[in-house]
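Given below, in the form of structure tokens, are the structures.
No value in this document is a laboratory result; all are computed from the given coordinates. Please read these numbers as outputs of a predicted model, since none were measured by experiment. Cβ atoms are built from the backbone, for glycine too; each structure is taken alone.
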Structure 1
Amino acid sequence: MLVLAKAMLALMIGFLLSIFSGMVLIPLLKKLHVKQSLSIFLREKHKKKEGTPTMGGFIFIVPTVLTILILLALNKIEFSDNLFIILFVFLAYAGLGFLDDFLIIKRRNNIGLTEIQKLFGQLLIAIIFFFLFMRTGREPELTIHTLGIHLHMGWFYGVFLLFMLVASSNAVNITDGLDGLAGGLSLIAFLAFGLIAWNSTWVAGYEEIAVFCFILVGSLLGFLFYNTHPAKIIMGDTGSLSLGGTLATIAIITNHEVTFIIISGVFIIETLVCILQTLSVMSNGKKLFLMTPLHHHFEKLGWDERDIVKSFWVVGIILAMLGVLFAVWI
């Protein structure tokens, strides 16, 4: 019950602070002309979104970190190595995303960091995470508790972790294309992992990890108040890279890498569609989808943006429930 009370308190504080952050940040970003620049492929369909303030990730990043600091100062939660690692990844990927958003705004086009520069930054953060994580005494082992599987991976475990962080941060980034889509799916995923972390009693600082997830859920809920259609602000790479990297980090720390695949199913499908489209065009010059990522394919089919977002949320909720069922109950 104590963890539940902490979770509800954390969620409430995160929500209220994010609502306040949005009230302050959105007018400030408009005043500073921090505006979204759309790709030429999207300007016809999303013309009204041109000029919407970006870097909205700060609306949930700042309240989440601030709430953690408040709870630590009040001795409501305890500091742990795992909490430090999560905060490091959360802020490091946010910093990388901020740099990308800043360059886009400065150049007044949709070109920020190059793909190589962004990938290098993602890998660097992932490598630092790996060394911090392995110093906690973790064995290079993939564990599936539900099936009783313990797979010793040796050096390949490091490669696997790097791939997870980079792929996850890119997957959320790719999904962030419609109002409320990435934010809503992230909220669902972190809620699921909050429940999973709550039951991961073998992990040092598992309660604090759960509380972090619930704080972020509250903050994302506040962010969605401003980000659902019609969006008053867009999270930008500042938010999407941070969410993706942190989601993978929590899955790794709690030994639920396989569960991550289930819960993040929509993000993964969005990414796979882009890969399949690219391979098809390169191999035979034909498109498998009208446009990628997948949410834009449905737009081309004539679906309303709000219907696409709601449908993807429903799929995300179903996958999250299956993930929790697989990880905790079965």
Structure 2
Amino acid sequence: MELKKEEIRTYRQLYQAGRKLLEEGEDAALDARLLLEEVCGTDLQTLLVFPERPVTEEEISAYEALLERRRRHEPTAMILGKTEFMGLPFIVTKDVLIPEQDTEVLVEQALEFIKSSWYLVRSQCQAPLKNDKPLKILDLCTGSGCILLSFLHHFGYAAEGVGCDLSERALSVAKKNEGKLRAAGFLSGEQKIVWKEGDLFSPLEDERFDMILSNPPYIPTKVIGTLPEEVRLGEPFMALDGGEDGLSFYRRIAGGIRFHLKPNGIIILETGYDQGESVPRIFRDAGYEDIRVVKDYGGNDRVVIINTDHTDRK
């Protein structure tokens, strides 16, 4: 299917034709708009205020090419090479997962914990204690770095962050995102970040953290082949594969956190929608009791929070 170029003269007509071409897709209207804005160097304001803006043949052809890629189930974020997460712009490639809105729940819970914790002045809940050391935060399976970077931006105070990933290419994307956000003033000079290549805790030696965050692979291996093409073909297998039952990373994290959390530290994990019982069970079996599950915007179990004092554990 092709655009009827002879009938298209304006920006609105081109958008409407693109939307119709993608009408079978769940997010056809949004995808059509974002791809058109990429081609024309415009934004939502153009469609709302200047819909009669003339379009060129070159713009129509370029738009048609992007629409065809989308019709072949290439994710829009991958076509654009960028997406938004927690109100911030992030670079994405086929080497990292596309940040999803459900993951924002994890970051929001981390920020909420910090606001209500010992780290902030309880009477004001606005400024760090003057004599405290900077918050140390670890992001396991960091991918694009969106969790760590968006947390630090919204936290706003001095902090030391470490992002770990097994993929050198993923870390390259994370570093580019850090550079982009720093250049735009979204991160302060007091927020130090180190990116480390390795499997989970392996590159950390004896480092300890106040908080550990992670969106680890959690899809059972046999299920990956049944996922929508946008996910199965557009995102890295290693970032999806959680082993035979989807829980292998949680078991390994549960076994390693006591070596890397400070006293009264906290760990916040994203899980699959159907893992709200199995993941907490893993951490209870490891000896942790203060565990709660938070739902995502769709009402599904999505985030597991383990608040722990492990100083007496063996």
Given a computed value of 75, 46, 34 for Cα extents along the principal axes in Å, which structure among 1, 2 does it belong to?
2
Supply the structure label, taken from 1, 2, corresponding to relative contact order in percent (Cα under 8 Å, 6 or more apart) with the calculated value 13.
2
Using FRET efficiency 1/(1 + (r/R0)^6) of positions 261 and 285 (r between Cβ atoms, R0 = 35 Å, to 0.05) as the calculated read-out, with 1.00 as its value, let me know the right label among 1, 2.
2
Can you spot which of 1, 2 the value -11000 was calculated from, given it is helix-only ellipticity at 222 nm (-39500 (n - 2.57) for each DSSP H run of 4 or more, over all residues; to 500)?
2
